Each structure stands twice: as C-alpha cells, then as structure tokens.
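In what follows, structures are represented as structure tokens.
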Structure P
Amino acid sequence: MGKSSKKSRQHNSSASTPATVMLEQAGIPFNVYEYEHSSDHMDNGYGLEAVEKLGKDAQQIFKTLMADSGDQRVIGIVPVTGHLDLKALAASVGVKKLSMANPKIAQRESGYVLGGISPLGQRSNHTTVLDDSALQFDEILVSGGKRGFDIGINPHALLDVLKATHAPIATW
C-alpha cells in the first residue's frame, strides 16, 4: 500500500480547500485522508487509486460527476467502481435528458481539477444526487478538492450540507 494518512478535522491538515472550509463553517465533522497521488493512475481512474492507497472498501469511496441538461448542470455522486446512470439521474431531478458535462465546464464551474472534483465547496451551486448505496455506511469518502485528498463524512451529513437528495443512480 502507498503512503497514506488519516487526519481528523481537529488536526491541521496539509491542505485547506473550499470543501474543508465549507464543512468547518457548517460545523460538520469529517476526516481527512491523504495519499501521494501518482500520475500512472490517470488511465484507471482517480477513485481506484484512492481504493488502493487508502485500503478502504471500494463501495465506500465515491466519485463526483457533473452532467448537463443543456440548461443546467447536475452533480451525481456514485461509488468509484460504478457508473453514473444518466437516465436515472435525469429522472431523479425531473429533467428529460442528461449527458456528461464537458470536462472544461466541470472544472470551471466546480473550481476543481479533474480527479479532484469535490461535491463540496464548488464555485457554482448545482442540484446534487447521492447514490442510495452510500446510506449503508457511517462514513463515505469523497474528493476533498484535489487529487490525493479525500474527505470522510457521514452520508446523511453530506446530504444535509449540500441540500442534496439520494436515489439509485449508479450501475455496475
């Protein structure tokens, strides 16, 4: 396993991001998981690198994806081993059709780089849906706003702070 560390919100992290600032300001407890990001994981997916380096259950680590209806962007949060079901996401937010957002738009509107897009602290507010599978865990991990930096948070707290909903939006 690669170098990793877990730090709670009471400790100073080596990184402060808009995601951690949002949680701190809201008084939401969270844990920080950091690991050395390696560029050789870019083809396999950033989330799978977190699984490998943190030694966590892959079903517990979630990726943040942005979809586009043409009129609005919608955030879907699904396990890193799954895929975002665009039809299910569209149905859950009441739009006819969604496609994956252009990566440049996703980076600009979120304020984060690909592989580090957090659902928390984004530049623009978006309707957000968390996959139902998250609710079985006391803690899930989402990106903290940069590659190699994840936040562990209770999924119900994540829903509350984001004013998000949950639905079955992942496929395997």
Structure Q
Amino acid sequence: MRLLNTLQDRFLAVLAVLGAFAILALMVHVGIDITLRNVANAPIPATYEIVSHYYMAALAFIPLAWVERSGGMVQVEVLEGVMGPRLVALSDRIVALISTVIYGALAWVTVEVALRSTATGTFVMAQSTRLPTWPAFWLPPLGFGLAAMVTAIRLVTPRRVAPSKDLPS
C-alpha cells in the first residue's frame, strides 16, 4: 500500500507542476497580449480561443485528482458525529466507491469524445487561422481518470479515524 500511495503522490506532484505551468502560461500570454494591444495596437491572434480552449480546460480538469487527494471534494459528514469509527470508515468507503464509479464513467465518456475530436481534427477559426482544439479534449479524461485512480486508492486505503476525545481509549 505504501508503494501505491507513493506512486499516487508522484502523479499528483506532476499534476501540480502542470497546473502551475498552465497558470503561468495563462498569465504571461494574457499579459503580453494586453501589453501589445495597448502599446503597439497588435494583439496576439487567437488569445481568447487559446485561453478558453486550453488554459481554462487545464485549470478545470487537471486539479481534480489533487483536490480529491486533499479531501476537498465529496465528503459525507452530516451524521459522522453520531457514527462510530467503523461506520465512518464504511461511509468513507461507500463514498469512495460511488466517486470512483462516477469519475470512471466520466473518464470513459470523455475519452470517446476526445477520440472523435482527434479523428476529425477539431478546430476553431480565429481571425482566418485554424486553431486545432482537439488536444484540449484529452484534458477531461486525464483529470477524471486520475481522480478515479485517487478515489479507488482511497477505497482500498481509507483514512485513519482518530479516536474520539470524548470516549475512553
């Protein structure tokens, strides 16, 4: 299990670097576009399309697995205060199972869309220039697939429940 968690942490570190790169690229690209537009009246062509199809898609889907790993997505805590540690662990496993199935289904569907977009060479027209957008269609399956992996790992290695301070140890 330690190897599984180590591999997961390495994947998530790569995702963090990719996410940071996407944010920096977005800021630099838009900053240069604004500067060129105001100083030289020569904006970078297709900035809007690149931002909306690439950067925003990357920022929306790449962090899913990282957010899942940090426990920031789906949590069921309504009755956790009255549940015992075993029931909490069972609830966590059920939530992890449901999340894995949903993320897996979303990954499957978005892979099919990405395959179709790749096969047809999906693009948008930006100022008389064809901007290929099919590579961006691979970001959702990547994000959903890695989130499914994280929730599946959580299914087999659930969080440790600390003993309650109200109950004797």
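Can you say which of P, Q returns 4.8 when distance in nm of label points 7 Å out along Cα→Cβ at positions 58 and 82 is computed? Source structure: Q. Given that distance in nm of label points 7 Å out along Cα→Cβ at positions 106 and 122, derived from a single structure, equals 1.1, which label among P, Q identifies that structure? Working through the options, I get structure P.
Name the one structure among P, Q that mean count of other Cβ atoms within 10 Å over residues 18-25 of 17.6 was derived from. Structure of origin is P. Computing semi-axes √(5λ) of the Cα gyration tensor in Å across structures P, Q gives 41, 19, 13 for structure Q.
Work out which structure the value 0.60 belongs to, where FRET efficiency 1/(1 + (r/R0)^6) of positions 50 and 66 (r between Cβ atoms, R0 = 25 Å, to 0.05) was derived from one of P, Q. Of the structures listed, the value fits Q.
Of structures P, Q, which gives -6500 when helix-only ellipticity at 222 nm (-39500 (n - 2.57) for each DSSP H run of 4 or more, over all residues; to 500) is computed from the coordinates? Structure P accounts for this read-out.
Given that Rg and Dmax of the Cα atoms in Å, for residues 34-89 alone, derived from a single structure, equals 21.9, 66, which label among P, Q identifies that structure? The read-out was computed on structure Q.
Readers should treat all values here as calculations from the given coordinates under stated rules, not as data from a laboratory. Since the model is a prediction, treat every value here as computed from it, not as a measurement. Cβ atoms are built from the backbone, for glycine too; each structure is taken alone.
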